[in-house]
1. Assuming 39, 28, 24 is Cα extents along the principal axes in Å, for residues 43-98 alone as calculated from a single structure, say which of 1, 2 it is.
2. Where does the value -5500 come from, among 1, 2, when helix-only ellipticity at 222 nm (-39500 (n - 2.57) for each DSSP H run of 4 or more, over all residues; to 500) is the thing being computed?
3. Computing relative contact order in percent (Cα under 8 Å, 6 or more apart) gives 23 for which of 1, 2?
Structure 1
Amino acid sequence: MIKKERPVLSNLVNTGTSETEKFQNEVLRPVIKMQHQLVITSFKNYLQKRKIDFSVLPDKKKRSKISSVYKTDNNYKNFILGVIIGQFSMDEFAFYGDKSSEINRRILQITSQRIKDSISEI
């Protein structure tokens, strides 16, 4: 079993940032980075299950397909949210509870962008 450890990302928190932005940079980004391989693998699995031949699509269509999945497939979005939220500590989860819709939006936005930036891995 591989022990996962959150990476420490520095220089992301500036003075004057909102609590949610601070949470995004101190918690979300490190967790998403830590879960990168799982996010990529889950997207590959998603494509396989739906018999989508991603390899034949030009890059622009690949990006469009990723956006489309994130817009339309609530099951996949909920899975991704679970992959990230499942890594929160109790304190982080308490903070999340009050701002869940905003934080969910940020999680989905960041993971979608990560998949687009990692098209070569798919």
Structure 2
Amino acid sequence: MRILTNICSDDLPKSRDFYVSLLGLKVNYESNWYIQLCSPTNSDLEYGIIQRNHALVPKEYQAIPTGMYVTFVVEDIEGIYNKALTMKVPILQTPRNEFYGQRRFLVKDPSGCLIDISSPLAN
């Protein structure tokens, strides 16, 4: 089995650059309607971005997402947060320690998707 998360975007290059610059994801495949990114350390961890108005996306799913978010677990949350500030990424929640043992912050990606960036708290 293979599980691949795909999000919709109105601006594929802008979305690609967001994930490559902020999280260091690598471009695995790119066309004018779809981009597939992967983890720089494990190419089996993939993240797809599809043109929001592409015929493969049903009309009722072409809206900006609500009621869901994507989490990226990283080693250096403070470094990623500082990079987000430099990039002027919309920060929805600054880094804070959560009750379940993670430090996280929330951003909005260029397509309007809520992104949770977190790291396990050191014991």
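Bear in mind that the values in this text are calculations on the coordinates, not laboratory data. Since this is a predicted model, take the numbers as computed values, not measurements.
1. Working through the options, I get structure 2.
2. 2
3. Label of the source structure: 2.
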